[in-house]
Structures are given as C-alpha cells and as structure tokens.
1. For structures P, Q, which has the highest computed value of relative contact order in percent (Cα under 8 Å, 6 or more apart)?
2. Out of P, Q, choose the structure whose coordinates give mean count of other Cβ atoms within 10 Å over residues 26-33 equal to 17.2 when calculated.
3. Given a value of 0.60 for FRET efficiency 1/(1 + (r/R0)^6) of positions 18 and 58 (r between Cβ atoms, R0 = 35 Å, to 0.05), calculated from one of P, Q, which structure does it belong to?
4. Can you tell which of P, Q yields -10000 when helix-only ellipticity at 222 nm (-39500 (n - 2.57) for each DSSP H run of 4 or more, over all residues; to 500) is derived from it?
Structure P
Amino acid sequence: MARANLAVTKMTRAGVNLAGALTPAVVDGHAFGFSAKRQLRIKNTSTGPRTVTVVIPGQVEGQPLGDVPYVLAAGADMLVPPFTPIYRQGDDTVWINYDDPAGVQVSVYELPV
C-alpha cells in the first residue's frame with residue numbers, strides 16, 4: 001500500500017470551523033505538501049496513548065536525523081506548529097507515521113498570509 005495524501009484546509013481571517021475537519025489515520029501513514037505555513041492537528045479518540053511521528057529525511061555527517069514523535073494521551077487534541085524545511089521529503093511533502101492508527105484523526109491547516 002502507499003502513503004495517503006492529506007487535503008489541506010486553507011484558513012481565512014474569519015477562522016476555520018474545526019468540526020468534521022479530521023481524517024482518520026491509516027496504516028501506511030499520510031503525506032501532505034510542504035509549506036512553512038501549514039500546521040498539523042492530531043486528535044486521539046482512543047482509550048490509550050498514541051504516537052504520531054513526523055519523519056525527518058536526510059543525514060548530517062553520515063548520521064540520520066531523528067524523527068519527531070508526538071505522544072498523545074487518550075482524548076488529547078494537539079496542534080503542531082508549522083514545519084521548517086528540514087521536514088521536506090524529496091517529493092516536496094511531509095510524512096506522518098502512526099504507531100497505531102486506531103482512534104487517531106488528523107488534518108492540515110494552512111495559515112493565511
């Protein structure tokens with residue numbers, strides 16, 4: 001299977017309605033187009049903790065860079081700050097992996113200029 005693409009919700013100065021704007025996590029992970037104006041929202045509706053990992057590609061002096069895990073307690077709802085270019089994959093996307101997709105929902109928001 002392949003990584004699934006996440007749609008990006010563009011915010012306006014009037015804001016964005018968060019109701020119903022989430023996509024269920026998938027086993028093979030998600031990807032979305034890189035932009036320094038995009039934020040990731042992660043919601044854990046399961047009864048146990050979940051880890052969502054943002055993959056950092058590349059190496060520094062032959063050493064792989066460490067991915068960034070976000071651990072969410074049961075019922076947690078988190079907004080991750082915008083990403084820097086270090087998160088950009090070779091195909092100009094950001095990759096997200098899940099330790100267990102059950103009960104995890106995500107969305108991507110693009111901040112207005």
Structure Q
Amino acid sequence: MKSSQIGRLAEDKAVDLLKKKGYRIVERNFRTKSGEIDIIAQDGNTVVFVEVRFRKNKSFGAPEETVNPRKIKKIVLTANRYISMKNLTGKDIRFDVIAVDTEGIRHIVGAFDLDFI
C-alpha cells in the first residue's frame with residue numbers, strides 16, 4: 001500500500017474518532033503555499049485544526065513526536081491563512097494532533113497554540 005493510501009486511512013480513522021466525539025468536520029486537506037491542514041473541524045464554538053500523524057512502528061518515536069517546531073510553524077501559518085480567508089478572526093481556535101499507530105489512536109487536544117511561533 002502506498003504511503004498516500006496509508007495516510008488517507010489514518011485520516012479516515014481520525015475523522016471517525018472526531019465525529020464520535022461530536023465534532024463537525026468542516027474541511028479536509030486544506031492546502032496553501034505554506035502548507036496543509038489535514039482536518040478542520042468544529043468542536044462547539046471552537047474551530048479545531050487537526051494534524052494527523054501515522055507511524056507503522058515506534059522505532060523512530062511515536063507519531064505525535066513527529067510534530068516538530070518546523071511542522072507546527074507551517075500548520076500555524078496555514079491556519080492563519082484559513083482564518084483570514086473564512087473571516088474567522090476572533091473565533092476560538094485550537095490545534096489538536098491525532099496519532100495513529102499499531103497500538104491504536106490517540107487524540108491530543110490542544111497539542112500546541114498560536115503563541116508557538
């Protein structure tokens with residue numbers, strides 16, 4: 001199976017988890033020049049930008065550990081573009097990470113924030 005197919009399956013699992021938790025999926029794979037956001041969802045009044053990470057095994061660390069400062073900066077820049085495009089300035093926003101591996105799926109709520117960069 002290609003890595004793009006594996007990534008899509010991991011994202012599908014993440015979407016299912018979010019829906020079970022009552023989130024509304026607004027958009028998937030939002031892309032700009034600065035990067036991509038895997039899932040944009042609504043949790044009550046909060047706009048949630050979700051990064052999905054998959055690892056086949058933990059020999060190089062857990063999937064959530066791959067969200068490094070460089071990746072966070074790209075996500076935040078892309079989220080800022082989305083906020084501007086959709087006129088969401090002033091809305092509550094949050095950045096979550098969903099990690100998928102052979103042990104299951106983990107949802108890290110508020111994994112980082114805009115103050116990171």
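1. Going through P, Q one by one, relative contact order in percent (Cα under 8 Å, 6 or more apart) peaks for structure P.
2. It must be structure P, since only it matches.
3. Of the options listed, only P reproduces it.
4. Only structure Q yields this read-out.
All of the numbers you see were taken from the coordinates with simple rules; none came from a lab. Just so you know, these numbers come straight off a predicted model, no measurement behind them. Cβ atoms are built from the backbone, for glycine too; each structure is taken alone.
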